[in-house]
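There are structures below to look over.
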Structure P
Amino acid sequence: FSENAVSSNPLRYTAYMKVDNNFVGPYFTHGLDALRVTIAHEYFHAIQFAYAYRDMDLFFFEMSSVWFEDLAYDGVNDYLQYLPKFFRELHFPLHLQNNWHEYGAALWLKYWLAHRDLRSLRRMWEKLQTMAALKAIQEEVQEQGVEFPEAMAEFYSWCLYTGPRHQAGQYFPEAEAYPTVSYRLERAVPVDTTIVDSVRALSARFYLLGIDSRKSISVILNASDQPFWRILGVPQKLSGTLGQTVAKKGPSPYLLKASDNEGSVVLVAVNGALPDNVQVPALSLPLKKYEIAINAIADDFFSVYPNPLIVNDGAALRIAFQLEQSDDVQISIFSEQGNAIFHRDMGMRQAGFNQFNWDGKTDEGEMVSSGIYIVLLKPAQGAAQAKKVAIIRP
């Protein structure tokens, strides 16, 4: 309760807290421990109100106070009660306010502050005086030299290593007590398949897929606002334990070699974009469509995507390839009858992942007709490789 005004500029009040609860009954925590975390939680709210208050930012008030109560009384772990539902709702935006999700979202702060100065949270609150909480979080993350989508992707990767999959000394210190993520899809899939799905900003979808263990695969995520997306790939061992997470940005492929493929892989599609309008309620944000293309590859990786290519304004065939060492590369495209229609001398390309986008036009600038075409990749130091692609003109 606010009490007496101490000053008007800045506006300051004395305040007090009244607790009238014996914490008996359907509470997760009881007795003095319940009193301790309640006082810590509400005390931190009193501090927050000295900075700013907006209804749309209540999620940040609650996630911060839950984080603080656990910092103050680390052994109580009252926050664990919020995690089962939170882990089932990772496909909902981080800032969802539904009287439960925002409490579980304290886990994001536990991730962010695990290896950082705690003053990072204070700086977020200082920024909140002049901007929405989501923008304050984003700005602080970026000022620490981290891309915001990268931070979101890392957070969701931490969420994989919980319960029986926890790894001692890594990720969340109390991860063994956490629930596990809910998979959107959990079944065997053929290679050379595409998953089409959608998710809102600041959320993720998790997939556990059975994959032919004899093959190397590439996984590419394609979405309209590509720079804000990440695809996470994690091989799952026969024992059920998880390997190391690899995060890939935009159209860069996640590659899983046959030697590391034991028949299962976890894929996570992360939409790390900040909403265009941060005042829109989380569940009113539009679902953003994406595609995950899973293809069998040779270890000297070369792929074309999408296949088929539907030619329209802005459409392009992504020709992606992996080089063991820097090399001169040429790309040629032929009709099914063997007629050369396009050639590009790529020059010296760096070792590692490379990509070229073909707009479906011939060397003369004319759009090709519908049909089957052959894409030929020819490095100077290695064997040429060819892929077929279907072109469809609506």
Structure Q
Amino acid sequence: MVNSKRIFARVNTMKREFRHMAYRGLQELRGGTNISHIDSVLFYPTIKFERQKEDLLNRLAWYIPENPREGDFTVFIPLNHESMIKSELRTSPQACYNYQHFNLEFISTENIHSVADQVDLILNWDSKYQFSPKILKSLSKTMIVDPQYFSAVEIDRWLQLSNYAEIDEENNSISSFRKLENDYRDCDTAFVFARGPSLKHAYDYELGDDSISIICNGIVRDRELLDHIDPDILTAADPILFSPSKYGHKFRQDAADAMESYEMATIIPPKYHALVNNHFSGLDFITIPSIESEKPIFPTSDNLKVRATANIMTLFMLPIASSIADEVYIIGADGMDDPKSGSFDHYEATRYNPELVKSATECHPSYYRDNKFSSYYEDHLDTMRDIIEYGEQQGIEYYSLTDSNIPCLAERVKRDIH
């Protein structure tokens, strides 16, 4: 019975992937995506329920904030009933964002075709209509933002929207990373803190002033631990952390507070820069692009990039530590007790409460439904070994100060520093 359910789920995932690939192929046949700047969007298809309108406007308000924009931004909303127009914004899985800076134009279903020709971008919020004749000729300026669609497509398209709206400011990542290099040029030791249950043993060690500490994700919510670590760099890449969900909102609040309190730099992928730079101006965000590469890349200000991987440890944490220090100590990288479960266990103090986590799954269901995290774990183990062995060839020493299910760390367990 269990195997039948898994097979059925896999078949449905393959169907969704096939539809997405067919859609992308049709877009390419029609000239690909041709969007450079947007001042107007059309939601499609017709919105029938108040909750649909609220949900879409709230998401849009997160990805296109008010303050950085100049001029009008017009949102065309086809409605079934005019009675929906005057309602207040109420959301459940999302935090609330102000959309008063949008110029809202409510239109009838009959006017969709003519408006579709005029707007800069069409946001298809119901993928059942992805091949609709009404917008078929406008595929080059259409993005699917249906949270039930496929994998991370919905989140990625919203992020693209924030860049198309040209709300970004100058990116000073290279100069900021060069400053980081200069600040820690005499640093010999790096501490890398993951979120496994063994992170509790961080209190067993006193970190020297001549070291650099790198943390990730939900560690920002544990202020007692942060006081002990006094972190220098925060890393984050999971798209859920940059989503309008209540979970993402709470993480960003905690991260912003920690960045100010501990004067941390935060390393993120470039696709989030426009978004966070305009919501959190004045904080130090450094974007590092990731590229496909056969071997690991340790970023420098002269070559600010990393190898693309699926885990924050291998994407940013270890490569950055390896670019700065000769000795790298890892705490809390426990790995999976049961790889078939597809989930990492986390140190209790770094976990967000279940209701917040639930808000993320409700806000972006396809991301969780179609991404089987257990399938990448073997690749993660191989990538960890690749990075460590590559670094050791360059004279860098790696140690795990806590027990780990990750073989390359289990082979390098050490209980003391130096």
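Quick note: the coordinates plus some simple rules give every number you see, no bench work behind them. Please read all numbers here as calculations on a predicted model, not as lab measurements. Cβ atoms are built from the backbone, for glycine too; each structure is taken alone.
Once Cα Rg over 2.2 N^0.38 Å, for residues 205-292 alone is calculated for all of P, Q, which comes out largest? Write out the running numbers ahead of the final one.
Details: P: 1.24; Q: 1.08.
If we compare Cα Rg over 2.2 N^0.38 Å, for residues 205-292 alone over P, Q, the biggest value is for P.
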For this session: Using the calculated result -6500 for helix-only ellipticity at 222 nm (-39500 (n - 2.57) for each DSSP H run of 4 or more, over all residues; to 500), pick out the matching structure from P, Q.
Result: P
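Upon calculation of distance in nm of label points 7 Å out along Cα→Cβ at positions 189 and 301 from the atomic coordinates, which of the structures P, Q produces 1.7? Kindly include the intermediate steps, with their values, before the conclusion.
Working: P: 1.7; Q: 2.6.
The value was obtained from structure P.
Suppose you compute relative contact order in percent (Cα under 8 Å, 6 or more apart) for every structure in P, Q: which one lands on 11? The partial results should precede the final answer.
Values: P: 11; Q: 17.
Answer for the origin of the read-out: P.
When Kirkwood radius over Cα pairs in Å is computed for each of P, Q, which one produces 23.8? Walk me through the numbers on the way to the answer.
Details: P: 23.8; Q: 23.0.
It was calculated from structure P.
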